[in-house]
Structure P
């Protein structure tokens, strides 16, 4: 099926909800997405033990936005003309910001699939959330529940295993630091160990297998804004594990 056929068949993409399942040794997060009429996705992200207990609204806000950047990987399969947000609330400004990120972050995808990203009807965002955040006072509407406590002045380094990771680890030698790994290769694990992170924070990102199945069936595929994903992931990790400074070279991953 081509772009127009997919949009005609799948008119809405819904960010339904997210679920947080903490335990003694890990924090599991599930995101629930749906493409109408009947395709459901349930990707997950798993953080290891050592995370702190933080304000529930702050945690929900950070996870909601991580889910939003995760959502783009699933929306692109059919490019539904409407994205419905039920998981939380977004202000008008935030909707504009996310739409801008979606369009500018999918440049390779649009080029590969010959999609006119300038079309005014490419995508519309609709908020249908009952979240209490929608009734917060000005300055906090849209789920802007910020983390207002201080974080320890230490460094959280994203390590992918390339030369930039090695340079960054050497540059911060002697500084208080920890490594953040996402679905790491052996090279990344070895580099973190050599760089002084004997027990790095290793996060698992588990893609819903239905995404790959749809790709095999001819649904749309292409690059997504992975650097933006890492930004949201590392921000959540920094708050969970108490690190003030996030260190990442653009070409680390």
Structure Q
């Protein structure tokens, strides 16, 4: 199984770039966690992070983690500063493998497809530099500069949870494409508005939901050799959307509703 190392830049005593009360180290950790979660939830892959909390990690320690664990790919997450705007990616400016070049192409295009037009993010291009983390890693590596913390428009996006979610997922998807990771069977958050041994009771519940404009269906399942009829009032990839439907069903005084992730 492929191993991806995600490196949230800075941390601990090293805040990175700062704008008012906002610190690069906090944004990089948020984005890295979204990348990790997306990869683990959707692909057969192992993911390691150089830090999972606000701790100080040296540059050499970051690359040691990747090298000593024989990672297949290394992705370092950063936030830019200096008054510009937009998103850019970096690989080492020395000799690199064709895999490194191709991975940058794929990840860069995937991220810009996700955030470019939707959020009006400027594409600053695919670049090369002599950064420690892309030079000293012994596997294909990339460093991503995710907007500018000291530009108000970019900072507003970084403060937007939906943007962080979309950005993290896009980076994860780009890595998955670049490494040709095999996808897990899709899972959904299913809102179960009752589970019945008697089919007629399930049909009554289904009809009640439909009369209140909540589409539902009956799913027959076997549990410990017993047949049950579940009334499913929606299936969502987003937990937030499932919780909204759960609340909607509860307003109909249905107390035996719950969310099932499968």
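The numbers here are math on the coordinates, done by the rules we state, and not lab data. Predicted, not measured: the structure shown is a model, and the values here were computed from it. Cβ atoms are built from the backbone, for glycine too; each structure is taken alone.
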When volume of the Cα convex hull per residue in Å³ is calculated for each of the structures P, Q, which structure yields the highest value?
Q
Taking distance in nm of label points 7 Å out along Cα→Cβ at positions 58 and 82 as the criterion, which structure among P, Q has the greatest value?
P
Comparing P, Q on relative contact order in percent (Cα under 8 Å, 6 or more apart), the highest sits with P
Could you figure out which one of P, Q the value 2.0 for distance in nm of label points 7 Å out along Cα→Cβ at positions 2 and 170 was computed from?
Q
For structures P, Q, which has the highest computed value of Cα Rg over 2.2 N^0.38 Å, for residues 50-193 alone?
P
Which structure, out of P, Q, was helix-only ellipticity at 222 nm (-39500 (n - 2.57) for each DSSP H run of 4 or more, over all residues; to 500) derived from, given a value of -10500?
P
Structure with the greatest value (metric distance in nm of label points 7 Å out along Cα→Cβ at positions 34 and 98, set P, Q)
Q
